[in-house]
Structure 1
Amino acid sequence: MKKFNKVLLLGSGALKIGQAGEFDYSGSQALKALSEEGISTVLINPNIATVQTSEGVADSVYLLPVTPYFVEKVIEKERPDGIMLTFGGQTALNCGVALDHSGVLAKYGVSVLGTPVQAIVDTEDRDAFAHRMEEIDVSIIRSHAVDSIEAAREAASEIGYPVILRSAYALGGLGSGFCNDEAELDVQAGKAFAYSPQVLVEKSLKGWKEV
């Protein structure tokens, strides 16, 4: 088993709608656990109003934006063995996926600790997630992943209204919403595609009761 001497943790950055302070708590606990194991810790989080950026929580703190550009600069300087992506919400997840796909993590030999990047992609990508569920025979709501408003109209017509639109890789459900007819779908789809190049058109279960 590989021994890790230094681990980089990505924070969530500034608080925003759909991404609240629970990530500060979970990140702080992760840093504490790493320190107890004798592992040096590096934190990137520009939000100074957090516990994890307080003195003594992480060995090194960088008050920088959680973006691929700045994270690569920190990796280049600190040379961590591992990186944790799941303690900073959507911001950290998107950043980690981008770093992996661009080859930055492989370039510096940084291992992803916790949820693998492919698992993150499979759960964030609405279409990929639906296929993964079908592969293991898990029943899911009827849906179609689309990349244009016209395709969204066709999918909604096939599925039947009402439907819900869900943006992929979006923070806290941004761009998602219910549509009862094509007019509402056109408006909602315009908002959804402003946040993501992929949108899932899914049968709405609003009003259903659990039994």
Structure 2
Amino acid sequence: MIITSFRCKRGEPEIAGDSEGLVRKPADRKEETMIHPIKNRRSIRKYRDQAVPDDLVLQVLESARCAPSGDNTQPWRFIVVREEYTRQKLAEAAHKQAWMMMAPVHVVAVADIRVRVRDGEIALDETSPEWELKQIIRDTAIAMEHLVLEAESLGLGTCWVAWFTQAAIRPLLNIPADKYVVGIITLGYPDEAPRARPRKKLEELVRYEHW
């Protein structure tokens, strides 16, 4: 059963029809909570030679669209790249990480500062001082994680890639200077099952009421 679209709104999620014309109700069993895709997610760098259907790509993008953002500015923009030549160029720009070519889909996440700064010329890079840049990166990263977790729930693998410069990435996709590339998410069917990496204990990370 594949969900083709859903509407994000306050309260219970309202899901439009799936491919069978059915409506899926919100999960009401403990085993269906989000903790499972969160804990099962791995950074996948080996992918099967299998195309990802368009409807699944749209579903993970729809999950990203429903992310929260400051002042509901929704600064995220996504470029879906399937073409082999462009994926190769992206891999080369990301310090020649050849494994990226195994993923049949690259989703390039771009933050648009124009949702906060509407006037004037802006050219963004890694040294830009604009405080609004921090806000749009933060919000776009939230949307990217929505995408990653939805992909995991659909049996797809992902990996965040952020080892590149704006100057190297922008020309490949005709991205304007006032947009900031936050990351590339590789997407495809996993061909590996990495072990979970160690995590710090919760008591090391949490404080109550004050530092």
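Among candidates 1, 2, the computation of helix-only ellipticity at 222 nm (-39500 (n - 2.57) for each DSSP H run of 4 or more, over all residues; to 500) that gave -9000 used structure 2. Tell me which of 1, 2 gives 2.7 when you compute distance in nm of label points 7 Å out along Cα→Cβ at positions 115 and 179. The read-out was computed on structure 1. Structures 1, 2 were compared on FRET efficiency 1/(1 + (r/R0)^6) of positions 67 and 203 (r between Cβ atoms, R0 = 30 Å, to 0.05), and the highest value belongs to 2. Between structures 1, 2, the greatest calculated value of relative contact order in percent (Cα under 8 Å, 6 or more apart) is seen in 2.
Identify the structure, out of 1, 2, from whose coordinates P(r) over Cα pairs in 10 Å bins from 0, in percent was calculated to give 8, 29, 34, 23, 6, 0.
Details: 1: 8, 30, 28, 20, 12, 2; 2: 8, 29, 34, 23, 6, 0.
Answer by label: 2.
Source structure of the calculated read-out (mean count of other Cβ atoms within 10 Å over residues 91-98, 21.9) within 1, 2: 1.
No value in this document is a laboratory result; all are computed from the given coordinates. Small disclaimer: the values here were computed from a predicted structure and weren't measured. Cβ atoms are built from the backbone, for glycine too; each structure is taken alone.
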